[in-house]
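Q: The structures come next, written out as structure tokens.
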Structure 1
């Protein structure tokens, strides 16, 4: 399962603490950001996770996170 989210990460390095938190939430998943994309994409690959939990984690850190279909 691959989930893709649009975020509002502004600059390189801003995603680092989010990656650490996501790594603790989803330790067996492949997680990365594509900051070159205009939508500042967050991509998560793995089985058995709740996309709502990911969006909530980003929102708790004052970031926009929208799941792309």
Structure 2
């Protein structure tokens, strides 16, 4: 039984690390978008910020639940 729990928790940890790694890429892409396209319409910038903030919230939840 212990090996099943360890295997399950290892999978959760691996998924959390992958999610955090991909969130780092999203942060980089968001930063580059803001720097390279300062004249984009406000509604598009709002959409980008909304996607970033939802993913940040999801990453925080995943990391806190895996802790």
Structure 3
């Protein structure tokens, strides 16, 4: 594998929904992706584990408002 490749920074809108969680799960396994933001109006300012406990310890992010 070419080690000169840069990671792609990704923000996920609607990350508190089922499709958002499925996307997070897949992207966490991808070696060239770095999840840098997760969006949710309902969970704004709360840790991802609030909506998805299975990501506790895997992704240390808080939800931001989708409009930001």
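Q: 1, 2, 3: which one has log10 I(q)/I(0) by the Debye sum over Cα atoms at q = 0.28 Å⁻¹, as calculated, at -1.31?
A: It was calculated from structure 3.
Q: Can you say which of 1, 2, 3 returns -8500 when helix-only ellipticity at 222 nm (-39500 (n - 2.57) for each DSSP H run of 4 or more, over all residues; to 500) is computed?
A: Corresponding structure: 1.
Coordinate-derived values only; no laboratory data. What you are looking at is a predicted structure, and each value in this text was computed from that prediction instead of being measured.
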